[in-house]
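Derivation of every value follows stated rules applied to the coordinates shown; laboratory data play no part. All values derive from a computational prediction rather than experimental measurement. Cβ atoms are built from the backbone, for glycine too; each structure is taken alone.
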Structure P
Amino acid sequence: MKSIISVKDLKKRYIMGSETVDALKSITLSISKNEYVALMGPSGSGKSTLMNLLGCLDSPTSGEYFLNNINVSTMGDGDLADVRNKEIGFIFQTFNLLPRLTSLENVALPLVYSGMSKSKRLDRAQEVLNEVGLGDRVDHKPNELSGGQRQRVAIARALVNNPAIILADEPTGNLDTKTSIEIMSIFERIHSKGNTIIIVTHEPDIAEHAHRIIRLRDGLVETDIMNDNIVRVDDPTHRYNLK
């Protein structure tokens with residue numbers, strides 16, 4: 001299967017005063033198109049640093065990163081921003097919604113940089129809000145929504161540009177169990193439509209939904225295994241089956 005992400009000997013070093021921190025010591029891995037991957041590891045393992053590099057939010061100290069066959073490891077901030085907007089949809093634990101904008105306006109925001117007309121931006125935002133089950137909440141602002149609804153808005157915003165990759169950083173960290181399972185059901189549907197999904201999580205129950213689990217420790221890949229016991233929300237035997 002074609003690799004959408006390929007990194008070789010990726011390293012990230014931070015210099016803070018007199019102290020040097022090797023957040024990533026050497027990471028080599030590839031992720032294929034339409035894979036569903038969980039990144040796990042204890043605090044300080046390097047998983048957040050790796051997510052920032054994969055999401056083109058930061059550049060490595062050394063090593064190579066090819067995204068869709070484009071070498072992004074030596075790009076400047078402007079080019080990285082362009083790649084992020086076209087290729088990657090981000091979902092965060094804290095939702096990162098603008099409080100004064102409605103759901104529709106929050107979701108349409110990434111399209112401002114695409115050159116699309118306002119009417120088309122809003123039409124596309126309405127479409128993806130319908131997909132995540134919030135078509136009736138388009139005029140609500142974040143403070144008028146539950147935590148689960150806010151995360152659905154954030155997912156819709158991540159999808160609005162039709163990105164190749166969805167990067168989710170602890171997407172259920174602020175949600176109760178039932179709402180977390182509902183969000184994982186949405187991820188299953190997104191994955192079934194062909195998106196590559198990478199979830200950063202410390203929760204084993206959430207990682208079990210992924211098809212591949214990569215564990216980091218001390219800036220290195222500790223294990224990289226295929227998940228033989230994938231949990232699916234639509235499985236009638238699942239203890240949190242929503243149907």
Structure Q
Amino acid sequence: MTITFERIVIAVPELDAAAEQYQRLFATPPFRGKSLQGRSVARWGLPNTVIELVQSAVGQSCVQGLVLSLPEAEPQEQSVPNAMGLDVRTCGGHSTADFRQLPSEAQYAGLSVDHVVLRTSDAEACITLFSDELGVRLALDKTVPEWGGRMLFFRTGKLTLEVIESDKDDSGDNFFWGLAYQCSDLASVVSDFDARGIAASSIRDGRKPGTLVATLKSHDLGIPTLLIQPAK
């Protein structure tokens with residue numbers, strides 16, 4: 001068993017309304033249940049992770065945190081203390097394994113998560129947490145001023161955590177900022193979205209040569225969301 005990003009947890013103020021938006025996005029109803037903390041959740045299984053909406057006392061929907069599955073982790077979720085105050089948890093993977101056995105309508109194969117964006121004022125603390133402590137591979141560490149400054153890419157399980165270090169004079173906040181979904185045929189996905197009443201921007205060239213991207217304009221819960229077609 002290898003380390004994986006088991007779940008991406010999204011906190012929402014109104015679960016029913018949020019689940020309705022994502023049900024349209026994923027073209028399938030979610031599994032509804034309770035989290036280990038007793039809060040109401042809605043889950044969708046994507047090919048490389050699980051998207052979990054959780055009812056929370058927040059004013060605006062946001063990516064709350066990540067749950068990582070580790071070979072040596074306890075079956076129950078354990079919070080990982082960190083200097084940035086990020087909601088990062090580990091588990092043995094049993095919860096998701098059980099979820100994957102549920103009826104197929106809770107699973108959606110049309111999109112996978114390409115990456116999650118984390119904004120931080122301390123890139124070195126991110127390396128300590130995700131690479132040194134958790135063992136996620138640091139695939140790239142580079143500084144690109146036109147893309148926002150120093151960028152780190154942690155990769156495992158065909159999913160990337162993209163970290164953007166803010167200017168040192170910034171507020172110092174550390175938070176998960178946005179999501180990017182990957183698909184094999186972006187034009188087909190955007191056309192299908194349009195037929196289902198989901199708005200997306202026009203398709204354009206991505207930053208990485210050969211990629212195509214579009215920005216989700218509705219049914220995104222107010223979370224910056226990108227659609228990506230990888231280079232052929």
Structure R
Amino acid sequence: MRTLFESTEFILLLIFGSYLFGQWVFKKTKLGLLHPLIIAIAIIIIFLKVTGIDYKTFEQGSQFVSFMLGPSVVALGYVLYEQLSYLKGNVVSILTSIFMGSIVGIMSVILLAKITGADEMLIHSLEPKSVTTPIAMSIAEQSGGNVSLTAVIVLFCGIFGSIVGPPILRLLGIKSSVAKGLAMGASAHGVGTAKAMEMGVIEGALSGLAIGLMGVMTALLIPIVHQLFAAL
């Protein structure tokens with residue numbers, strides 16, 4: 001039985017089945033705390049604990065899902081190409097929005113960490129919280145952060161952003177599809193983009209663009225921000 005549980009086929013079935021069950025629960029309850037990803041994570045953790053299967057075995061069995069992250073991001077490029085007309089005349093505003101989003105994301109972590117007395121390792125781990133997981137982990141590793149902590153924080157930032165993002169945008173009266181897409185992608189990366197795709201094609205396309213730009217901008221700005229703080 002243990003051999004069956006450790007097989008790639010069963011692990012993939014566990015992942016997809018957990019997520020589909022999470023979607024069913026979320027649609028029935030409409031509760032933000034019962035987000036499909038949260039339910040899927042909880043089911044998988046409980047299963048691994050009960051069966052005694054180590055994470056490395058699970059990771060090996062789920063490599064197909066990790067591999068598909070690449071093509072899924074590339075697919076967003078095609079959606080963006082179809083909405084290329086919305087980029088014309090908005091390049092400056094898009095880059096300005098991403099720049100400000102990146103600055104706010106970095107500075108909010110640093111200032112809160114300084115106020116609460118957090119150490120440098122925690123700061124470096126949390127700085128790329130608004131960047132998609134692979135880039136965030138790379139940034140954290142190079143700056144001396146805890147990569148595992150970064151991955152967890154990025155995931156929950158994405159879930160939180162996808163839950164509270166749309167209501168906040170409605171509350172602020174934001175009607176622009178471009179603005180909504182950029183906001184979701186810049187604050188909640190991949191999970192936010194999935195939500196943006198539900199909001200509309202334009203929102204999804206611009207959210208996908210924001211993921212890439214946010215990653216590049218944050219990677220460039222973090223060393224600069226630290227040098228400025230060191231000079232003060």
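Which structure, out of P, Q, R, was helix-only ellipticity at 222 nm (-39500 (n - 2.57) for each DSSP H run of 4 or more, over all residues; to 500) derived from, given a value of -3500? Considering all the candidates, the number was obtained from Q. Can you rank P, Q, R by distance in nm of label points 7 Å out along Cα→Cβ at positions 18 and 106 and just name the one with the largest value? When distance in nm of label points 7 Å out along Cα→Cβ at positions 18 and 106 is calculated for P, Q, R, structure P comes out on top.
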